[in-house]
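Alright, structures below, take your time with them.
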Structure P
Amino acid sequence: MQRQAGVLLHPTSLPNEQGIGTVGPEAERFLECMSAADFRLWQILPLCPTGYADSPYAGLSALGLNPMLVDLQSLAAEGLLRGEDIDSVPSADPSAVDFSSLPRWKSGVLRQAFGQFMCASGAQTQLDEFQAANAGWLPDFALFMALKDAHGGVSWSDWELPLRRRRPDALARVAREHRDDIAFHVFLQLVLERQWSAVKARAEQLGIAIVGDMPIFVAYDSADVWANQDLFRLDAAGDPEVVTGVPPDYFSATGQLWGNPHYRWEAMREDGFRWWIERFRRLTDLVDIIRLDHFRGFAAAWTVPFGNPTAEHGRWEPYPGGELLTAVEAALGRLPIIAEDLGVITADVVELRRQFEFPGMRILQFAFDDGPEDAGLPHNFERNTVVYTGTHDNDTTRGWLESISSDTRARIRDYLDSPHDPQAWDMIRLALASVADTAVIPLQDLLNRGREARMNHPGTTQGNWRWRFRWEDLEPEILEHAHRLNVSFGRAEGAERA
């Protein structure tokens, strides 16, 4: 296997003057910077359209792409927008996404682009062909989004009963009434597919693989649940019977109550896990490697009765992860997958990961609390591992180092055999030097940013997912330093494991 290293950065964090990072030329420029430093992986968060709390882990669709990622300058270059259409962007802060005002403004600009697109000859044919090529998910998604717009953004559970229950006559009626709105959402997905394909093609040219994220659960207020209610554990009123979360843990004394509905596995078994297979198939079209979020949930998941205010009072419920992954492998072949095996890891989780030979994850920020036997310390790694300094759920490494106890800081100094207090680059070097086949570094750590650059605070719903960097932050010296380390530790292009 090839030793390799990568960078963790969601596209929304890319710089530009559009208020939010997009999948346009700035993404390709970022890939070129990565290539110059001999990083061979770009890890991203889910690309789905976001719903509750702007979280990519609470998407309105597991299969659609987020319209906020559309690059407006590229649309202007195609003649679908004018320069002045873009100049009025409401966000003036280049270091953070303004989710309070930006989505409404951008939707209005995209409506203008759609109107211009529909004036061209053959526009409807393009939409029809694209929808036909994605018939397994796009018609339901576009109708869901059009109806969500028509209902002021409220959850589908608050729509009229015939629409909640997907009565055929009601769906046919609203499909006629909202034909233009449905076409608009098909247009957005067509644009995103084209723009992302260009970014992915550039990554392939540069020898960079894209690591995409698949959350194990989907949001209740999503096209997935609305269109497949029989596959989820819902009661007669359409509410979840139980919801997802994790028990009290490192991040929260009351656990994390995610609120996603659980799956009705007996229904999924009946059709051979079709919904899951199509979900994997779709993601393999978009990325090169899949990170399975909350992998331990494929062995057993924490179920909390619907209506509980916290995740404290739940129970572990077995999940048929082996059956599911075997069905996916039979349908799609052996897929490159990373198992996010963090949290409460039991023997059945370890066995499931090893059964499919997925690499697991290790986080250096979790490694210095339990002595030399801690599995997160580099001397205990197995090679089939992906090591991170931290993830999107952690503080930045600098922020973490500034907040840890003096005892923990001393343990890190001893481990590094250094008299100096550890810095972010010490932890980066530790990850890259480790025996783990793959090392992934959040861009915030390469930039030595503090807690102000943290992406997410698990268990909270305010102020997350906003961070962005600026090109002037990514100094040539940073890329050169990373390049030297990747070469020194055999992670540069062409370096093979002994």
Structure Q
Amino acid sequence: MSQALPTSAVVSVVGTGAMGAGIAQVAAAAGHVVRLLDNRPGAAQKAAEGIRAKFARLAEKGKLSKEAAEAAGVRLKPAEQIADLSDSSLVVEAIVENLQAKQQLFKDMEALVSKECLLATNTSAISVTAIGAALQRPERLGGLHFFNPAPLMALVEIVSGLSTDQSTADTLYATAAAWGKSPVHTRSTPGFIVNRVARPYYAEGLRVMQEGGADPATIDACCREAGGFRMGPFELMDLIGHDVNFAVTRTVWNAFYNDQRFLPSLIQQELVDAGFFGKKTGRGFYDYREGAVNPQPQTETASAVKPANATICGESAAAKALALRLESAGVAFKSAVSSDGRIAEVGEAVIYVTDGRTATRRSAEQSVANVVLIDLALDYNKATRLAMSVAAQCDATAAAAAIGLLQAAGLKVSRFADVPGLTVMRAVAMLANEAADAVNQGVCDAKGADTAMCLGVNYPKGPLAWADQIGVPEVAQVLANLGASYGEDRYRISPLIQQKVFAKKKLHD
């Protein structure tokens, strides 16, 4: 196993924008002399000064000793020209996302540095294989993909192109770990791990909105308060910037030859066309201009009547949590077995957790008139809000009784139109499906996929671990039902998930 580069090794960073400066800060803090180069006059010097100021602030906050902050600042060495990088042991490129520009830089570096020097690109979208194709020795080039802001984000994707030597990838991995990061190995495929696997979180939210399932504020609230996500898809897209998020989606979609799973949204295209990029322009799905009042999530009016004649059915996680919550609230209920997946009955309503079918379809197929569906929750004991939908056949009194029961259990209820899979369930099922496909295609292993999504985009649980928690057969059923509802290849089930269902094993086995 390769060792990390020693702290005596010189690290050079080319490109001193936000990402390059962040990487330089990480390397300098880890003990390396760091040379900074930028083709903009004075940019490298300005970046070094900015990083030194950050070290000083860390010292003021007690997160770094004054001596360590000063020493790290001294290790930053702005360079005037590319020749100043000749003593590098590692060169990290963080320049413009342009294949030809990156190829030319590495060709220049290859002619300058020693044969032992490693070359690394921080690209988030361009093929490492393609970048390396211009080199005489592409085996020493790998991806070292940090996430913004690099000093704070733990994840680093170690990307291997077709020509990348395993020792190169292993040394980059060990070095990133020595710098205090959590690296994961990935092959050079479109989007690597994070930018590929994350696409359904945005795409499914956009589709639910497009179909009139719920508005952005309501979908976001359900993803946070039931799904445990730090941000909902719409507020997250606004934060990233629709110009950036839409461009990444387009890049991945094009790279996979227009696979419908990565289909861009016309809604987001409209925002980009309008120049409504999100927070940075003042408008996106939400309005960030001074004095703007944004919509609140749709929440059903609280019922003043305690539910009567409630029955909790079965031993599922949702049923057990609902029983505990009702018991804590002093609401009486009976217990019964569940013969068809129902978790509760109240009045004339029968409550199920969504399985990817609409409530209307489930009502017809199970011959149960008053079907009410609730969404997936990361933890039904801790959730504060749930999405729900009602079959077209469902009586209004029955729907009201179901809402009252959920509210009595301490839940805010957001009523969606009857869309398949609601919002958290369909997003998690599709995230797990994409992660499983990445593993099945040898892009990464299961642990790497989950680590990348937890650390790279702050998911509350790795998609594959979440699928194991729900039950892999149940996830497969949700995907099958979504596919049947839409008749689209978008919801095809990963071969890995199918295999695990037949073998009755977890995705992490």
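Values in this text are rule-based calculations from the coordinates and carry no lab data. Nothing here was measured: the structure is a model prediction, and the numbers come from that model. Cβ atoms are built from the backbone, for glycine too; each structure is taken alone.
Quick look at the numbers
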item: Top of P, Q by FRET efficiency 1/(1 + (r/R0)^6) of positions 101 and 165 (r between Cβ atoms, R0 = 41 Å, to 0.05), largest first; result: Q
item: Which entry (P, Q) yields the derived value 1.3 for distance in nm of label points 7 Å out along Cα→Cβ at positions 357 and 389; result: Q
item: Among P, Q, which structure scores highest (criterion: relative contact order in percent (Cα under 8 Å, 6 or more apart)); result: P
item: Answer label among P, Q for the case where FRET efficiency 1/(1 + (r/R0)^6) of positions 13 and 237 (r between Cβ atoms, R0 = 41 Å, to 0.05), calculated from the coordinates, equals 0.90; result: Q
item: Ranking P, Q by mean count of other Cβ atoms within 10 Å over residues 29-36, the structure that comes out highest; result: Q
item: Winner on distance in nm of label points 7 Å out along Cα→Cβ at positions 93 and 133 once structures P, Q are ranked, highest first; result: P
item: Per Rg/Rh (Cα atoms, Kirkwood Rh), the highest-valued of structures P, Q; result: Q
